[in-house]
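Colleague: The structures come next, written out as structure tokens.
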Structure I
């Protein structure tokens, strides 16, 4: 297997980890295994009566729920496989004189840090700042793997696209705006604030008078036995939700402007990227609205996470290609 094929496979696995992480979190299975890296002290979820009895004696504070435990362990298995693939890519890059060196080394360091965040997610009982950091780390890994693929593949627009290049500042602004929106989404999810507003286009009641930004966005929320299901009161959670929703409108406007500009590009690469951006943006807006109207169905909520990841990948691609010439 050559390095480009392995990188593409790693991109698929990274998306799987992101989706499985979202599915696990949204299924309230983030503490399905109360220890790390095993599950109730074992490599697989305890199944027979003796193992279950021993597990409950070892962790009496948490009842073993096998379905949730398996979700957590499958997530860890896929993440472990991803770590091995990243290590293989690093070795191949170090052995290839023409391949990038610094970027795969940074990616390897990031995935080690991601493993630590995965451990802290469990040991710190779903502390929101840790959960959000773990999510952002996954999205960052996804973006950097694409960047490594593009650099190794040496994708360029022959001669550049002078028309598209004039929108480089807008493309960078769009990427930054999207990153902020993804962070707000992670903060919304980790604080269980997705259903704090259930009406459109704005929240129900006196939402404007109940905004509490300082409390809503404080990274430290005190000492609690567990942060599962959230510890913030309604006004704080509502503030988080409103911020995510309003910034989502800002994000949609900026990305829509960029897409409309780029569909007139000279190169087919940029035009196709603009059409993909329009498609992903439309789908993502629809998923976001569906989450509110249908009260966060699991499949749509997970798809919303996946849509954000693909939007980010598309924006990284646009920014990379728009700034490079053959």
Structure II
């Protein structure tokens, strides 16, 4: 092949909030797959909040991206050349091939997907890592049951939107927390949540109290900070809190986090942080159930799509700033 690969690498680590100058668009020769490897033409790139942490050279659950290395990220695409017996040209696959047009991966690191049942892009969202995160957090850790009240923060995002819809399908009363009136309307009208509280509006604690007259049995938290602190006062005895993310604390020079621990003790609350990569044994069952819900229309997906690899840095900054809705993707040219 004579076509060049296009990649976005990490040019520098952010000093404060990240900016487009931290990234660099480069061209390189197409990679050549070795024995047991597969060359993939990526059609979709997933942008996710965890990438922000990978830009920093600090202790984390995964190693940082090195300066000059391709930014990490999940992709969905088509097999071009295979030296692995389980893959053929034309197969549609999902893998962690990063911010680039072409990538090479070990066959065992790729997941073959059915792009006829549901669109290929959805395998990066509701039927991909964000969906599995929602599934594990809600089903296994929160163990939400019919009749309970479930609160989901960042309810209009890729993970929160699926977590709330799964809770609704399980017969729960579902209240979302999102930033802005438009997002709250989307959460209620398009996704079927019973209510949504705009955390950007005044008197957050009063409005949470009004929206949660029966308290909270399961809290699926994606934001941390003051929103989490406000919700701790609404928890019922023996409730469960699943800590999935803390985006409010990223790039915040003076974060106000949890100030009171007494409600957790008094109400005998179980609090569990988790990383979805620790639950690989649950992925197959989760993806199968989620794909069925999407195919039948029981789970609705909204995608915010940026066009072309060069648009990825700006789209990523929009995601971090809360300007995207649903799953943030890049359609690769």
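Readers should treat all values here as calculations from the given coordinates under stated rules, not as data from a laboratory. On a predicted model such as this, the values are computed, not experimentally measured, just so you know. Cβ atoms are built from the backbone, for glycine too; each structure is taken alone.
Colleague: One of I, II was used to calculate relative contact order in percent (Cα under 8 Å, 6 or more apart), giving 17; which?
Modeller: Numbers: I: 23; II: 17.
The read-out comes from structure II.
Colleague: Matching task: 141 is the computed value of volume of the Cα convex hull per residue in Å³. Pick the structure from I, II.
Modeller: Details: I: 141; II: 130.
Attributed to the structure labelled I.
Colleague: Shifting gears a bit: Tell me which structure, out of I, II, gives 20.1 once mean count of other Cβ atoms within 10 Å over residues 76-83 is calculated. Please report the intermediate quantities before stating the final value.
Modeller: Numbers: I: 17.4; II: 20.1.
Source structure for this number: II.
Colleague: Assign the value 4.3, calculated as distance in nm of label points 7 Å out along Cα→Cβ at positions 148 and 212, to the correct structure from I, II. Write out the running numbers ahead of the final one.
Modeller: Numbers: I: 4.3; II: 1.4.
So the calculation was done on I.
Colleague: helix-only ellipticity at 222 nm (-39500 (n - 2.57) for each DSSP H run of 4 or more, over all residues; to 500) computed as -6000: which structure among I, II?
Modeller: On the way: I: -23500; II: -6000.
Derived from the structure labelled II.
Colleague: One of I, II was used to calculate mean count of other Cβ atoms within 10 Å over residues 44-51, giving 13.8; which? Provide the component values of the computation, followed by the final result.
Modeller: Values: I: 13.8; II: 23.2.
Comparing all candidates, it corresponds to I.
Colleague: Give the label, chosen from I, II, of the structure having the highest value of mean count of other Cβ atoms within 10 Å over residues 36-43.
Modeller: Details: I: 16.1; II: 21.9.
For this comparison of mean count of other Cβ atoms within 10 Å over residues 36-43, the top structure is II.
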